[in-house]
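Please treat every number below as a calculation from the coordinates, not as lab data. Fair warning: this is a prediction, and the values are worked out from it, not measured in the lab. Cβ atoms are built from the backbone, for glycine too; each structure is taken alone.
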Structure 1
Amino acid sequence: MKIAICCDHGGLRLKNEIKKYLDANGYDTVDFGTTNENSCDYPDFALLAAEAVMRGECEKGVFVCTTGIGISIAANKVPGIRCALCADPLSAKMTRLHNNANVLALGGGYVGDKLAEEIVKTFLETPFSEEAKHQRRIDKISAIEKKYSKVTIE
């Protein structure tokens, strides 16, 4: 499975730890930056990585900023992206089961390395439930997105 990863300066340390974990566990990672601790803007990296997920070049994404909030907001502006900010394995499991989230956001200032590994593992290993009620809700979210988007998703 190919995973898009990205961060800003506040998420760099945790992103690098997650990349090591993913690489060691057989995932193919595509790192969209940043690569240093210089102050930078998370929307720049979220856009690049989210577009790769949107286009199907990467199956899922793991994005990190200091809180996870800003990078998740930016990612969710890209059509077809369902990015969930998770701080525990249960929320990662539920967002996959119910929302079929394709991007996970983490707060590098709040989540430690081992917990992040558990959250990422849970997110990547949990399938979408495919229950009709959950698909119906996702379809409604997509309809809202299409209504307000100038980009068409094919």
Structure 2
Amino acid sequence: MQGLIRNPKDFWSGLLFLVVGLGFLWVGQDYSFGTARRMGPAFFPTVLAGALCLIGAVVMLRGFITQGERISGFAGKGLVLIIIACVVFGLLVRQGGLVVSVALLVLISAIGSVHFKVKNTAIMMLALALFCAVVFIKGLGLPIPIIGPWLGGE
């Protein structure tokens, strides 16, 4: 198999996309699909998972066709910190509020990068917290507190 794979980065990333897409298709199979006019809860996730599978298959196929560089390492620190950031967001969003949760998500994720800079991260924290508050709470009306009860909010 190693001799057939000419571009390991494309092959393995395509395989990852394909596995994640198939996983979402498997999880969503018990939900009602509906129609294009009356979409059920599985419609949009299934369409996205199908697109992800298609992209994964194409990228994986490119791994056999195009020449590419070998995989030199694995960013374990970044992967772990991004997972931690998502868990922290999920745990804090109701009690800490959207602004605090998004800010911490950005900060923890940014620390996982080799290009981490405090000033750039602070700007991104503020910009994304404001953007999320405007779009998701004001624009879409989601019932998430901007500042949560832990900080004296709603």
Structure 3
Amino acid sequence: MPPAALIDPSTIDFSRPLVDREGIRLYNPQRYEMEQLTAIVSIDVENHLIVGFKDVRADEFWVRGHMPDYPLMPGVLICEAAAQLSSYYSKHVNLIDNGFIGFGGMEDVRFRGQVRIGDRLIIVAKATRVHRRQTIFDTQGFVGSNMVFQGRIIGVPIQTTPS
């Protein structure tokens, strides 16, 4: 049985994103094929909650081979999208001065549905630990109102310039 949703996906307003891909690039270092977020639509600092999405396109690098004739977004990329959203939040709240929050681990990951070409993968992340040495986010992914992913993302600081 899936956990309770962190937010009801039907209540999300996608009409006016807060942060577009260019804005995401100001905080997240991923580029080209590894950019897994399209936009961020909500940031609630008081509740440590952030909501973003990825529009899954037919020209994604994985489409040809995962799975031929029935392309499914790989679970590892769904996890990466959740990690990128969590990392963005950490920079947004000025958790670290230089660098970024990198992927430190995952716990309790479950896939509950498919993500296919043309889908909008809605990602929700709620921080349960926000500390400069480690962050922990409970994350969920939805296609429409269907929860397709859940997991805990652990982040660790990666400094890109000497402190």
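Kindly point out which one of 1, 2, 3 the value 11.6, 37 was derived from, the read-out being Rg and Dmax of the Cα atoms in Å, for residues 21-60 alone. Show your work: numbers first, answer last.
Working: 1: 11.7, 31; 2: 10.7, 34; 3: 11.6, 37.
Of the structures listed, the value fits 3.
State the single structure among 1, 2, 3 that was used to calculate distance in nm of label points 7 Å out along Cα→Cβ at positions 45 and 133, giving 2.5.
Values: 1: 3.8; 2: 3.1; 3: 2.5.
Working through the options, I get structure 3.
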Upon calculation of log10 I(q)/I(0) by the Debye sum over Cα atoms at q = 0.11, 0.16, 0.20, 0.25 Å⁻¹, for residues 13-84 alone from the atomic coordinates, which of the structures 1, 2, 3 produces -0.41, -0.73, -0.90, -1.04? 2
Label whose coordinates, when helix-only ellipticity at 222 nm (-39500 (n - 2.57) for each DSSP H run of 4 or more, over all residues; to 500) is calculated, return -4500 (choices 1, 2, 3): 3
Source structure (of 1, 2, 3) for distance in nm of label points 7 Å out along Cα→Cβ at positions 77 and 141, computed value 0.9: 3
